[in-house]
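Several structures are given next for inspection.
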Structure P
Amino acid sequence: MHPVIQLKDIHKTYDTGEFEVHAVRGVSLSVQPGEFIAVMGASGSGKSTLMNLIGALDRPTSGRYWLDGQDVSALDRDELAEIRNAKIGFVFQGFNLLSRTSALENVELPMHYARSRRRADIGDKAVRALELVGLGDRLDHTPNRLSGGQQQRVAIARALVNDPALILADEPTGNLDSRTSLEIMGVFQKLNDAGITVVMITHELDIARYTKRNVVMRDGKIVTDELVKQRLFAVEELARLQREHEAVQLT
């Protein structure tokens, strides 16, 4: 089985007119099906640029990139857009939902761009995706009638509907409180347990402990790439918080 992501000596340089910015410097990375990886680093480390490259939102200056076995390094803009919609489900910090449309319609949207998807299947598939993230009873709710955590669940459901090879999440808990962040990590862990590959960009060390592998960048390079020791599980942490809450209520 081929890797979902295979990067080989990837460089990305931006020309500002006055000088060149070397955002990514010779990164090689392999992500196998079913992995759950956090990519971390301080501002300016190159992690956001790497996310854009992995997400086929940008092309490397040099190096090779295979996405689900297909070399995408030199694809043009239209070809990148097509493979992006087919192979990658995106989850963003700001949710990026359409404000005047229902949860169901938000989730249906990517399927309208998938040429292989039959229109008759779209509604059923969107309902199943929302049920998977625990929002089967919120199908007709617009974003302003949903909490931040529920909006992020809609965004995750939207990322799932085209059966992508990869879910790419950019700071998915950045706008959420601690408990809601745990709930969202629980959703990601559940999806990953079902075999879905997840790559998450985050600067939060505690959130990274819910993934299986941590990749740390600095100055455009990968400086560490390690399996998570003493991994945390969201279901257990939420249960602990509930016990603590109940104990406080009794005192």
Structure Q
Amino acid sequence: MTSTGGFDVLRVRAVSKRFGARPVLGDVGFEIRRREVLGLIGPNGAGKTTLLECLAGMLPAEGGDVSADGRSLSAAGRRRMLFYVPDGIAPWDGQRVGAVLGFFGDLHRRGGEEIRSWVAALGLGSLLGSRVGALSKGERKRFLLLLGLIASAPALLLDEPFDGLDLRQTRGVAGLLRSAAREGRALVLSIHQLSEAASVCDRLVLLDAGRVAGEGDLEALRERAGMVGATLEEVFLALT
């Protein structure tokens, strides 16, 4: 099943956010394109999670706009377009994993065979009878990712999708995300591990102290930094 109500390009423009007198985001803007994995990278405290929460409508922004193919999106339009997978929560913590997946699949009209294939790919088969609140950090991360894949929104916002995963799990999750992009979705990943961002993302947004320091694929960012052949880590340090 593919997502409906999609877009070719989402444009984020001039998103700003303050917590009291402290500015957290300052006129942030970038593009989210269909069929790509976009990495939102920066150190802890750069504003990545706050930005995702503002885009998803969980936090009110002081300013800014999100448009789909040139049409400004209302709050309801954003909810249809964007599905946010936060870091470190345990939704429905008293329910069994299998029951939650069944409910979520019915809600988003996903077939059981499709969900079972994702369950197998994420190594969650032995956990279907476990309560969500009893999952380990890595198990919960894979469970949350599965909820995002089940959701019918054409764009996924994933906060630290590799946090708590071992190397094998990270590679498996990266493969699923790449597959979701090939099938027509847009994925925005908040990542602080630059090596993982370089390997899985098509383009990157460098976020530093709440402002965009660069946007593009690695080659474009190298050109902007004047550093031919540099690693993402070297480019990031040069531009921020």
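Derivation of every value follows stated rules applied to the coordinates shown; laboratory data play no part. Since the structure is predicted, the reported quantities are computational estimates derived from the model, not experimental observations. Cβ atoms are built from the backbone, for glycine too; each structure is taken alone.
From which structure (P, Q) was distance in nm of label points 7 Å out along Cα→Cβ at positions 102 and 126 calculated, if the value obtained is 2.3? Spell out each step's value before the answer.
Working: P: 0.8; Q: 2.3.
Clearly, the read-out refers to Q.
Comparing distance in nm of label points 7 Å out along Cα→Cβ at positions 14 and 38 across structures P, Q, which is largest? Provide the component values of the computation, followed by the final result.
Working: P: 2.6; Q: 1.8.
Structure P gives the largest value of distance in nm of label points 7 Å out along Cα→Cβ at positions 14 and 38 among P, Q.
Rank structures P, Q by distance in nm of label points 7 Å out along Cα→Cβ at positions 86 and 222 and report only the one at the top, that is, the highest.
Greatest value across P, Q: structure Q.
If volume of the Cα convex hull per residue in Å³ is computed to be 151, which of P, Q is the source?
P
Name the one structure among P, Q that distance in nm of label points 7 Å out along Cα→Cβ at positions 134 and 230 of 5.1 was derived from. Show your work: numbers first, answer last.
Numbers: P: 2.6; Q: 5.1.
Among P, Q, the structure yielding 5.1 for distance in nm of label points 7 Å out along Cα→Cβ at positions 134 and 230 is Q.
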